[in-house]
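What follows is calculated from the coordinates using simple rules that are stated; it is not laboratory data. None of these values were measured; they are calculated from a predicted model. Cβ atoms are built from the backbone, for glycine too; each structure is taken alone.
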Structure P
Amino acid sequence: MVSIDSTLRSINPRDWNRLAGENAFASHGWLRTVEACWRASSEALYFTLRRDGEILAAAVCYVVNPSPGVETLDDMLLGRLRPAASSLGISFLPALVCGPAQGYGWHIGINPRLDVGAEAQIRREMLDAIEAEADRRGLPLSLTQTLDDEPELRALLEERGYLRGRNVPIAWMDVPWRSIDDYFASLPAKSRREAKRECRRNIKSGTRIELLESCEGFEERFLDLLGENARRHGSLKFPFGNGFLSSLSENMADGALIRLSRKGEAVSGVHLALRHGETAVAYAVGVDAELGGGDFTYFRLGYYSLIEYAIQHRINRIFFGRGMYDLKRRRGCRLMTSWIYTRTSVTHRALSGPWYELASWWNGYKFASGG
């Protein structure tokens, strides 16, 4: 029997996290923070399948409404055309969207003790329940940022005839090195020289990088810099409001890696990464253009110091998210394709299908050589 809750408060964090795998976005702490601080106009729905009191599967979905200034399904599917499309009344919302807000690569978590046959049946039961809820509400159902490393789920969605559109890829790297010097040595000669030069310049500038044990006294500066970074790279706001860092610290504890760079006592940059198990996600970075814009603070704070932290703390994989692909590939990242799958009515499918094909072709064309 699948049940639906509107909050995670009643679900034991240990029980939920057992199904989150290595995905920080699927963790109980991240999802509780989203409940409290996400700016999008949305309603959270947590699906759990229990037998004999044990949770065998879980998923999170959101009823998402148009939310100007916050990335939603419309931005993923329409990109830079979204403002013009909105002015013409074109939107893929409201919709039931499956997957952690702001995250990627986890949609239906399965208890790891189940065998392959039981896992497949449980996945079908969960998807049946999610589809039934979408039908009850009269909404299309979309699974966003579905990754290539979810082959069983993708096969099931394609078996059921979901629309499929290629989205922009996700950058990631494995961390097999014993030291930061080993990492540098693994890079091609030109990239290695570039990386070492950036680190030297940043250290000589007097920049210090530290991991905060508490965000008290830093939250306003942190959110200002993250917001400024969002404005410099597009019109969308940082997706979380006041209280985000304190809520994240409370909910994720040492899974929230809140770091900053200083020059003297002044904060020149901030960086937020998330850790769950042996995997980390580089989530957001912001650098003061005057204090750190010309001394490679961005690269040392956003890449090299996080890689060094991962080496020291036995993190095996880092996800570096979307965008800036050439920069990330030069620093050792690879790219993983992401997909959007949508189940909708026959009428809307006829209207949406051509756009999914066009958007999929365009993204495939742009990243045919790796991004």
Structure Q
Amino acid sequence: MKARIAILFLCAVMLVSVCAAASAVTVPNWKQLDLERPEIPSMTCKNDGTTQTVTLSEPIDWMAGIWNWQWVTAEFTDGTNTEAVLDMKANDADNNCQQGWGTYAGIWYYDDGSYGGHYSGAYEMDYAYDVSTKDGVNVKYDNFGRPVYETVTDQGTEYFGNGASEKTTIVYRCATDSYGSRIFYVDEITEEYADGSAIHARFSMNGDATHLYVLNADGSKKILLERAPEEEPEEPIEEPIEEPIEEPVDEPEVQEHCVNWWIAYSTPDEEIDVPENGYIKYIEGEYIHHVQIGEDIAVYTDEEFDASLIPANGWEWIDSEGNHHVQLAKDVSSHKAEEHDDSLIPEYGWEWEEYTGYKQVWVIDD
């Protein structure tokens, strides 16, 4: 209880400090602002092993594919600016990774400080395409053509109560909520003013600001709000209301059958084919923590090794003798969320979290 009171007191002090530091600045909740997320083109992606062909639902101004943080401008195939191509095979080879992936490398040492070797690998980025629309919206799409970030600019807004802006930048971000659905929310808002200063804020999915700072014209920065995620308040316990007992009514049993047994929980409902007399059933699951380590699948001398020997989901590390170890992830244990503890992760190991829920499509029989 004392800890909870201390946290509430700290939040109150922080909010008071915001007012004291910049009396004109208010901390908005983005859900209470007059915001309208822009309409953007939909994207479909196809590849034949060599060329990636991207089709948009409407003309755009510009597009690039992204490999390891390198932007590669796509070539439009005709004058409509709705279809473009990227040389997937050449860019994979040039960047030593697939589109929408980044690479990493480093050196590791033994506990006594002696050189142990170096390692490298690949990780999936948040997005694989960068697009500028005809309306001036910047959109980042993932490898499946799904929008991930949308950035719009405006002017004359007063979201922070600090006067009208010369330029306002709003970033919408897509994230997965606790039900496994993809939801867009306002991730960032920045207002720039005529005197050269700016106010920047970050937000959570529930609308609350989590980080807010002022950037002065001289380049100095002052943090006005920095808030850790708060626990959801407990729902109040309501006394049951006695309702009059009604006689049960016999209703005809609904006959139905499943037409699609397993669909990944993260699949957006709008992408699921549902018949006119059907519906989507949500099968709730649980969170499982998978603990993994890297396992050698091959070891090569420096003369034998070639980057093409690394599989798409693998990596390499080089030991102190110069040998190249090609590895894939190996599961060592799996735990339910309530059983998991970070002490179960071995040295040089890691974990990934799986949600076992899924969706089904059911059809009501005539």
Structure R
Amino acid sequence: MSKKNETPVKEKTPQVIVISGNDFIGREKARENSIRSLYSRFPDATEERYDASREPFEAFIERMLTPSLFQNTRIFFVKHAQDFSDAELQRLAVVVSAELADVYVCIEFEEGESKKNKSRKVSELLALPAKIKKDPEKFAHLHFDKPPDYKLAEWLTVQVPLLFNRRITRDAAESIIDLAGTELDKVYSELQKIDINLPDKAPVDKEAVGTVIAATRAMNAFELARALSQKDLPRALDIIDSLFQNDFYAPAAVSAIFKQFWSLFKVRAFATENREKANAYFKARYEEKSRIALEIGIRCGLLQASDTVKKAYPVMILSGVIDQAVKYKDEHLCRIFTWLREYDVGIKTGMVKPAREPFQLLCYKIARVEQLQKKEHAA
């Protein structure tokens, strides 16, 4: 969580809490903690949420200003403030500055690249910096930023203990990102599945991630292609089982595997012609690594010239395509292309059945291409 003109939520919850940022999980946790704190002090508190489809904004404001008949504590929630008009935000700023009897207010707005300027405008129209400076006991602004993709695994090792009261290993965090991607709502969804299936206080390790996520989702040919390029035969066989339990289509699987290894071939070709640049990639860290990865991706046709460094991370670094390329020789890749062509022709001509066993054999040879070639040379 980055702090920007905000006051931390202390034991006594501020009367007006503003939660912002593009970190969905952090915002969710902050909201839950605030509500839990209020209910611990006011067990009979009631919640009121603004819904533009059900009432005018001014009617909601009037309810906030009108004292409760029975002096009950009320918690007012205002979400998606970035969608409010300037007039509505200015009106809200005036209202929360007033003396509110038995009222707590939680204002939340989202942030993303496309809404960056709008989000700053929300903060300005609510006059948050001035309010916090004048009365830090009443106002708090909690700002949560989603970490860069390359820091997401490290971020999970910190957040999971806070969110689920469990430890998580770095390998497990990286495995979740590999399976679920870098969108926080998807990552959070997968973490919830894991939490439900694990015993209390059990740590989240790579085995738990593989077992739970694999059991609740159908895998695809692109995951198989990545497992094969990583030479992870046990995982490849698990994915093959998943593919055949659903709708296995051999030509699509062959295409995905070919594209994966063709990418490795192109990266190797780039490295052969640009040794210094390729070596610099493995020595670089963070932003510099992503910058070099972007250049390699564009030169190899894996990224567009208009793509940014941000896209280079999932396509080139997280996928492992550059690291995997150094683990193969050109002759190994050429052998794999030959096997794929033979299998593809066999499927399309009816010489090979699109059954599990022939496809498993193909994948076994691909994952063990180096060992098989050494045996052939020894013979």
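Consider the structures P, Q, R: one of them gives 7.7 for distance in nm of label points 7 Å out along Cα→Cβ at positions 41 and 345 as calculated from the coordinates. Say which.
Details: P: 2.0; Q: 4.0; R: 7.7.
The read-out was computed on structure R.
Out of P, Q, R, choose the structure whose coordinates give Cα extents along the principal axes in Å equal to 61, 49, 39 when calculated.
P
Where does the value 2.8 come from, among P, Q, R, when distance in nm of label points 7 Å out along Cα→Cβ at positions 145 and 321 is the thing being computed? List each step's numbers first, then the result.
Details: P: 0.9; Q: 5.0; R: 2.8.
Traced to structure R.
Out of P, Q, R, which has the highest value for distance in nm of label points 7 Å out along Cα→Cβ at positions 49 and 281? Present the calculation step by step, with values, prior to reporting the outcome.
Numbers: P: 2.3; Q: 4.1; R: 4.6.
Once distance in nm of label points 7 Å out along Cα→Cβ at positions 49 and 281 is tallied for P, Q, R, the winner is R.
One of P, Q, R was used to compute helix-only ellipticity at 222 nm (-39500 (n - 2.57) for each DSSP H run of 4 or more, over all residues; to 500), and the answer was -18500. Which one was it? Intermediate values should be presented prior to the final figure.
On the way: P: -11500; Q: -2500; R: -18500.
Derived from the structure labelled R.
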